[in-house]
Structure 1
Amino acid sequence: MASTLLPPLKPLPMKDRISMVFVYYGQIDVLDGAFVVIDKNGVRKHIPVGSVACIMLEPGTRISHAAVNLAATVGTLLVWVGESGVRLYSSGQPGGARADRLLYQAKLALDDDLRLKVVRKMYEVRFGEPAPARRSVEQLRGIEGARVRGTYKLLAQQYKVNWHARNYDRNQWDAADIPNRCLSAATACLYGITEAAVLAAGYAPAVGFIHTGKPLSFVYDIADLFKFETVVPLAFRIAAKSPAEPEREVRIACRDLFRSDKLLGRIIPLIEEVLAAGGINPPEAPPESVPPAIPNPDSHGDVGHRAK
């Protein structure tokens, strides 16, 4: 009798996925091996969880143990967010399982000279020109801040948006003006898919180079390399229309932009390029270390994904 067993699930590479899905007011569960959203009327939607980089769980959402297990198996990041997706509360970690990558990242971050090389490369990528010579990380951060504020002003003028400053209260998001609400929603989307990519590449979100001391410091470092060519102009463009639901419009526009710009295929290669500026190789395992008793199975996914 022929076997009817399906092959084991394996993660897909980030570059082959769609960016994100927002889910609200429903129970997320697994039905016949598929990811579904269920409400009081029954199955509301099927989600192709294996081809999604991250799923944003909004208030009113519950998720089963089986669904969390499936998400971890296929390498889909679960992110718990606030109303309209503009707060990031927590995330489930399906990647980041490469000690060699973590040690490499930590060595670059802990050595002042190596860290400066990485920061200079980030500056070059972000602004399209070499960083000024003989500047410390703190000095480069100050230069960067001034250029960012200038960019906000230029975009506000371009899209005819009334702009004062980047200003918001995390405890009162709705009190912010529409441009700041649009920017908060747009950057939350970018941070979600960037965290998924950082984990898929085997690195630690908390070990940053420009940003430090936060759980997502490295996510902010990498997201900033894309922010002003992607989500920031988009946020100003939508703010100019003064929409009734600015966060929702921004999320839909971000999803479409990430797909058309093939952003998921660009993040991991840029992470590698930026870290390579440090000029060192990832550390080799010590000769006395013990290899795994059971070799890791082959996977189609990125190096940070856990294969079964």
Structure 2
Amino acid sequence: MAKSVHLRLSKLPTGLATYPRVLLTRRPPVTEIGEPPTFKASVSGVSLVAADVARYCSACGFAEGVPPTYLHVLAMPLHLEIFACESFPLRPMGLIHVSNVIEVLGRLRTGMRLDVTVSAGKYQRTDAGLSFDMSTEVANEGEAVWRETCVFLSRWPETVERSGGRPPRPPKAPRDAAVLGQIDVTARTAWTYARVSGDYNPIHLNDRAARFFGLRGSISHGMWSLARSLAEQPVPELARGTKIETQFLTPVQLPARVAVKEWSAEGQCRRALCDTRTGRLHMYSAWPVGATAT
């Protein structure tokens, strides 16, 4: 039976202070991992601070309110506490954020006191590597107001034979997709987001570090891409319980110029961040057509 680790914290930790343990803790090769432990980290009474929300909105292009993506940032220090555990088996800096699901269950407002619980588990061996879920639930006065599931992947090394062959090229947005805007994404964009999110992963901030982890150079934060695509001509407030489902396809190599596009398909509204030159999707989100708050 897999081991279970529960971190009960008295206050929300500082993400930047946790990064040395995340970076320096030794991990076994992913091919040698047997039955990984499950993890849970929890903290109560976290305040939704207006000034912090405003800085996040400025970095991601939102005008006002508490964006549906903001609580990912609030929970990020708990993600890092789990990654920093000596018993966490995977190398955090090499992880790929594959997909994301956000569910807003209640109205979010600054000044709320929140209880945050993050869990890591549901490991799966895939053709590409070992994946796991990082799930978050945020509650106010005992009632869940927000949930998220991030799926991360630790890739097998190149020496491991894979049956699936090369992955397909990312799809393109339909020709009739509406172009909502174009955005220049730079190293300054990445540093600004790192400061407001606490995500100082070096693959976003330093070309040499990114190349060390197998990338061509530094890339933008995936959760910035999601937030910025939702902020462009802002998505209307969605009905409570609506799920925003996101697939991350290819990283945004810095510097870059991207387009935000929107279209409908299969009963869903889709919003994507696309390469302005090739039209290929870096990521896209989807939610049911007509799922707006009343």
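Here, each number is a calculation from the coordinates, and none is a lab measurement. None of the values given here were measured: they were computed from a predicted structure. Cβ atoms are built from the backbone, for glycine too; each structure is taken alone.
To test your reading of the models, identify which of 1, 2 gives 0.95 for FRET efficiency 1/(1 + (r/R0)^6) of positions 29 and 213 (r between Cβ atoms, R0 = 25 Å, to 0.05) when calculated. Computing FRET efficiency 1/(1 + (r/R0)^6) of positions 29 and 213 (r between Cβ atoms, R0 = 25 Å, to 0.05) on every structure in 1, 2 gives 0.95 only for 2. Taking mean count of other Cβ atoms within 10 Å over residues 149-156 as the measure, the highest value among 1, 2 is held by 2. Tell me which structure, out of 1, 2, gives 20.7 once Kirkwood radius over Cα pairs in Å is calculated. It traces back to 1.
Comparison across structures 1, 2 (criterion: distance in nm of label points 7 Å out along Cα→Cβ at positions 53 and 69) gives the highest value for 1.
Which structure, out of 1, 2, was relative contact order in percent (Cα under 8 Å, 6 or more apart) calculated from, if the result is 24? The value was obtained from structure 1. A value of -14000 was derived for helix-only ellipticity at 222 nm (-39500 (n - 2.57) for each DSSP H run of 4 or more, over all residues; to 500); which structure in 1, 2 was it taken from? Going through each structure in turn, the value belongs to 1.
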